[in-house]
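Engineer: Below, each structure is written out as structure tokens.
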Structure I
Amino acid sequence: MTDTSFEFDVFVSHASEDKDSIARPLTDALERLGLRIWFDEAVLRLGDSLSSSIDKGLATAKYGIVILSPNFFAKNWPKYELSGLKARQVSGQQVILPIWHNVSRDEVLSFSPPLADMLAYDTNRLSVQEIAEGILQVVHPDQHSRWFIQTARKAMLNLDKTDFHGTAYDYWPDGGIRNLYEHLLTFGTYVQLSRSFGRKVFLAGPHTDTTLNLNDHYSFGHYNPEFVQWLHSNIKFVLANAAFVRTTEKLFEKYLYTLTYLYYAAHQYLHSNPKTRRRLQSHYLKGLESRTIEPQYYWKISFVSFAEDKTDPIVKIVEELDKIADANRAASSIYFWIRRSIDGTAGEFFSLLVDVFKAYDGATYTNINTFKNWVVED
């Protein structure tokens, strides 16, 4: 049975007495991480057959979480659910994810020696969030990287302790994407990122699996869409921890907020003005093909004060973005989205950006989308 044939990622087997203390909080945490959960109060409806609904959940869930507790050992329904999961386990599928809740190993051993021999999460040692994250990495191992998640957390917690690893000027924290990259090298390298992903990060362009060529003026890296999806999934995983977001929000505000807002606004202006976007894209592609594009090609549109036609939508967009950051960074953000529209990853990158923006400043995200008019074309 393939993953796509499962209606649910996990089935939660528990005693009703443990619903408030562990089952519901764990279910909520797993749903915030994007998992599809069979949980009785969320799935069952008035008049449903309890046994047939449970049988369906057991059959259509990829894994079964079993919350072992004194209450579980005393109940019949949880034992019925466990027997169904054991049947699949015997057939060769690793499906049971045990959680010990206020029980000792001896108590589990007395109830079921095979369960006592399985690696389990213990609520006396781990928080609900830590258990949920562990389950997620079991259910979707290809979508999450322990190295990336740990590195991202370390970076966010230490944005005020970075070193500059570039060769040009350091504009931290007011630089663009490249300046940010040169500071994030404090915590991890491109090679480590590439190895963690395990596939090609770029499908075309000047970069390899081990080297980023940032000085090729006549080509650019075409991201592998699967990499961007993987990146988004891992960052979303990190942001699902509300306590972590609260802890890092001041650092985000100081070091990353302006850049996030700038790239969000640049995307919205280009998306809302398709003729202008196509014009920029066509000019860029022709310049690459003829090898006539200037090394700092985005500077041209950043010089809005010298523009002959002040009504040109490009000038209007840069002027609006200049209110967020300087025109140089504004122009750079525009061409980031032009490149992403060419390699087909703009949608996924923007979804990632939205998740970051909403996690750290949901109120601003809501306000600018309620009142902002992004259209500048006639």
Structure II
Amino acid sequence: MNKNIKLAVAGAVLALSATAANAGIVIPAGEWTLDVNGNVNAFANWTKFSGSTSEVLGGINGRRQTNEDTTQGINTGLLPAWLGFTGKTRQNDIDVEFTISMQPNVSDQSGAVHGDAKTPLNRQAYVSFGDKSWGSFKLGKDIGIFASDAILNDMTLLGVGAGAANSGGATTLGGIGTGYIYAGWKGQVAYTTPNMNGFQATVGIVNPNQIAGSDATQSAARDQYQDRFGLEGKASYSFAANDVTGKVWVSGASYDVTYNAARNGYRAWAADIGGNVNFNGFGLTGYYYAGEGAGTTLFGAQGANASGVKRDSNGGYVQATYVLPTKTKLGLAYGISSLDNVSGDDALLVKDNDRYTLGLYHPLTKHLNLVAEYNDVRAEAQNGTENKARSGSLGAILFF
């Protein structure tokens, strides 16, 4: 199975053991082994809005419309539908791998006529090489290093989370922006150490133009000239003792941001810590992050004002799961992402995005899981204005 899809299944606390054991469609091809893999998922979502009709700037929710407060949509969940191709071989005592993937949608953007918008994603295109004795190098586009463990351990990875109200949108948000910053999919050159009795670390340089944007006006000069690459890294330790298994991790990111034609700039950074533990069907996950200029939801979004003054941000989530005798996994989670204001900020700038999630995840077959979720999501502005959304979701996710 493709490495990131496998992490998404096996790494998520919610993933069922039967699903985690799945392999892709493996095809021997001479010196190569080709793995065709992926998932298809779809959810029917019902959302009711409440609170203000004013938009919270940077809020995770849309605002309640004057004459309408409900909406429905059929979407993929936090994971897009996925088709990946991975080829592996070993030559000259080096393990060589390539991965190329595409992510079609089960519905297109709002307003598309007859679903013809045709907006598939292409999140992976990389080559890696190495050996278990000295580690590996990766060159190309793959999931970001910072905050990747936060999303891969989020139980809504197999479901919906926030953003279900985006009728016809490509994917939902899960816990992105309500507990962690999106890791994104980035061009990178990264080195990962060998696994040393459970300890492993990754460091890398990434495309410098990854900042999602802030209040600061970022001109073409920002896109054409950057003083350095973005820097990201993480370290983790996995453990197992009797019936107890778990993992702890830390990660960080640093970017230089140029925000005007005079090439004035600031440094945006963030760091996190997280962990999970599993015992006799119980699972517990905790996560926390903090940064300056990192903003909220997407790295850099609302990270600074128009003068380049950085805002502080922090957040995290807690999540508890339990496998019932029916093999259904029950999960309860709470997450929050907070942003401080600076002098002169708009009163409607977001202060907090938070989310409660109650989920049921049932393995109907070895490959197919049925999912039901309830999400209560709130965006609060600095002046107390609130946009609220309560969503129910029913659907299924199939891995192959």
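Coordinate-derived values only; no laboratory data. Here the structure is a predicted model, which is why all the values come from computation and not from measurement. Cβ atoms are built from the backbone, for glycine too; each structure is taken alone.
Engineer: So FRET efficiency 1/(1 + (r/R0)^6) of positions 235 and 347 (r between Cβ atoms, R0 = 30 Å, to 0.05), computed for just one structure, reads 1.00; which one of I, II is that? Don't skip to the answer; put the middle values down first.
Structural biologist: Values: I: 1.00; II: 0.15.
It traces back to I.
Engineer: Starting from the value -17000: which structure in I, II was helix-only ellipticity at 222 nm (-39500 (n - 2.57) for each DSSP H run of 4 or more, over all residues; to 500) calculated from?
Structural biologist: I
Engineer: Kindly point out which one of I, II the value 7.1 was derived from, the read-out being distance in nm of label points 7 Å out along Cα→Cβ at positions 107 and 299.
Structural biologist: Structure I accounts for this read-out.
Engineer: Sticking with this one: The value 18.6 for Kirkwood radius over Cα pairs in Å, for residues 27-178 alone was derived from one model only; which of I, II is it? Please report the intermediate quantities before stating the final value.
Structural biologist: On the way: I: 18.6; II: 18.0.
Going through each structure in turn, the value belongs to I.
Engineer: For FRET efficiency 1/(1 + (r/R0)^6) of positions 147 and 355 (r between Cβ atoms, R0 = 25 Å, to 0.05), find whichever of I, II sits highest and give me its label.
Structural biologist: Numbers: I: 0.75; II: 0.95.
Once FRET efficiency 1/(1 + (r/R0)^6) of positions 147 and 355 (r between Cβ atoms, R0 = 25 Å, to 0.05) is worked out for each structure, II has the highest.
Engineer: Please state which of the structures I, II yields 13 when relative contact order in percent (Cα under 8 Å, 6 or more apart) is computed from it.
Structural biologist: Working: I: 13; II: 18.
This figure was derived from I.
Engineer: So if we calculate volume of the Cα convex hull per residue in Å³ for every structure here (I, II), which label has the highest result?
Structural biologist: Of structures I, II, the maximum of volume of the Cα convex hull per residue in Å³ occurs in I.
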